[in-house]
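> Below you'll find a set of structures to go through.
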Structure I
């Protein structure tokens, strides 16, 4: 087998693997959404000991009364910079019929300076599972460079397929005419 054939085979399998990975990731993400799971990406190190930065965290909506100490939940930060936090429940207290949740990031030395409560009718977001570092791909795909890369990849694959089709139709075939051995006629298909 020549080096050229090896390179062509490697390129072909590389394209197939890249397309399969993109399709599998898209189907997985779409499946999560259709099953009413909520995928999010961990972007800070407060849970680094158990959930690395860049991990994909998948939450499910639950009744807050189903939450227990040790559950990891995602919630809107009540203090400081706006955004979502994903921390572990370290204590649950009852105050005048209301459940109050104390949270803490696994890598933080102290509990959060706030107490989380859920008003009647609200839902909590409990982590079901996480996929280490898979969120980095999602962050990249949502970035301008990621979108441009994906579009460029699709365009290159389409262009190569078109050029391959053109090259295949322009190949020259050698045909033996009937009755005259050794004489060749060349035709372009």
Structure II
């Protein structure tokens, strides 16, 4: 090879090396940019995921608050008559006492007494219906198992009925919706007397 060709070859080789070095630097620079973009994308995806999670939690919390508020409003409406109803319960008790105090034989003999009893029964029924329309209901206790959540035991007596059954109801119990308004005053059986 002549010296001129050698110079040309060296020149070409240097230019190739320069292009290769520039290409490697460009590739390295592009890789760094791509890595940085990947990191940014990952960070943005994580932030988006966090924001979505916070949004879903906030929506769920708002929904729970709305439901709780609706239930409280419903309960307030349902139990708003509690104090009024409590003050009317002695009236119903007095009607029952009045009916129990009249002897059945005397009702048939006395026409005025008979009309009075019919009037008291009508008023008692009307009052009971008005209470029921407002969600206040009597519950039966006789021959039921004693339940301390519904019954107030006044005394215990020996009877033919099994131990723990209510044998006498001195005062009716009332519920307002699914809550106890007034416990029934009852006498509870202790079972037959042992000899």
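> Please compute distance in nm of label points 7 Å out along Cα→Cβ at positions 56 and 168 for structures I, II and give me the label with the greatest value.
The maximum falls on structure II.
> Figure out for me which of the structures I, II the number -23500 belongs to, where helix-only ellipticity at 222 nm (-39500 (n - 2.57) for each DSSP H run of 4 or more, over all residues; to 500) was derived from the coordinates.
II
> Given that log10 I(q)/I(0) by the Debye sum over Cα atoms at q = 0.09 Å⁻¹, derived from a single structure, equals -0.67, which label among I, II identifies that structure?
II
> Upon calculation of distance in nm of label points 7 Å out along Cα→Cβ at positions 40 and 128 from the atomic coordinates, which of the structures I, II produces 1.5?
I
Only the coordinates and a few stated rules stand behind these numbers; no lab work does. Since the structure is predicted, the reported quantities are computational estimates derived from the model, not experimental observations. Cβ atoms are built from the backbone, for glycine too; each structure is taken alone.
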